[in-house]
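Given below, in the form of structure tokens, are the structures.
Here, each number is a calculation from the coordinates, and none is a lab measurement. These figures come from a predicted structure and were not determined experimentally. Cβ atoms are built from the backbone, for glycine too; each structure is taken alone.
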Structure 1
Amino acid sequence: LMDAGVPTKSSVSGVAIGLMSKQDKNGNISDYRLLTDIAGIEDFFGDMDFKIAFTSNSEVTAIQLDTKLLGGIDQRIFRQACERGLQANLKVQRKMDACLQKPRATIKPNGPVEEQLVVGASKRSRLLGAGGLNLKRIEARTGVQISQLDE
């Protein structure tokens, strides 16, 4: 966000923590490993996908937990996953802060731009064209997206 020029109070980073576990015959976790910044294969074969995002001030901004274990995970594993997520995010934050300490002053040239153009009622049909043909042509040739707001 900061690199794109979005004005934020601090940088934000996120990681995914995974869980691979062995369970006993009663379904209790007998052994496990937490994985940091998991990829698709760990997510697919693993028992948990825990996404957590922090600001540079260690404030949680987003959290999502998916688990495939019928009984869920116990508090001990959850606390360890939170701590692992915090430590991983702090590492990412240090790397980010070494590159960019505050948001860019302006949005990058390839950043999204929104502009509003008011077209008088008497000229709208000319702009739109029959069946919206002119509008579709403008969008196709320029790559812009035009939204019509009715008053």
Structure 2
Amino acid sequence: QIGGGASDRTQIALNLTIPIYSGGATSSRRRAAEYRVLEAKESLELSQRQLTQNIRNAYRRVNTDVLVIAQRQRSITSTQSALDATELGAEVGTRNIVEVLLARENLYQALRLYDDARYNYVIDGLILKQVAGILTPQDILELNEWLQQGV
């Protein structure tokens, strides 16, 4: 000690071990990690492709439902006209009651098919929104309101 001052000593030790070669374990773990990363990327890509395909399929179903609804509406118009003509024929004696009942049955079947087509459209529309990730609680509330108005 020079000049009567106190001195503090600090000692630091560093022990560093770097394995130069450990029987290939390090390179094996590295390769395994690279394969896991590659597997995760491929799994993500597969999921994205499946999602895209599901969205396309749901979109096609909704478009098909629109066309089916239009066809069912035309069918209702046609069967209603046939029923009217058959009833008129029954009034003048050229048709019988069995033909009137069959025409009425055809109309009711057309109405049922129309309702089925509308139901499919609603369900497929919800599925499309769900698959696309844009389905909201508001969509369900609007559907519920629409169903209550239809009753």
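Of the structures labelled 1, 2, which one yields 0.35 when FRET efficiency 1/(1 + (r/R0)^6) of positions 53 and 141 (r between Cβ atoms, R0 = 35 Å, to 0.05) is computed from its coordinates? Matching structure: 1.
Which structure, out of 1, 2, was distance in nm of label points 7 Å out along Cα→Cβ at positions 29 and 45 derived from, given a value of 1.9? If you can, show how the numbers build up before the last one.
Values: 1: 1.9; 2: 2.8.
Computed on structure 1.
When distance in nm of label points 7 Å out along Cα→Cβ at positions 13 and 61 is calculated for each of structures 1, 2, structure 2 comes out greatest.
Which of 1, 2 yields -29000 for helix-only ellipticity at 222 nm (-39500 (n - 2.57) for each DSSP H run of 4 or more, over all residues; to 500), as computed? Only structure 2 yields this read-out. Assuming 1.22 is Rg/Rh (Cα atoms, Kirkwood Rh) as calculated from a single structure, say which of 1, 2 it is. Matching structure: 1.
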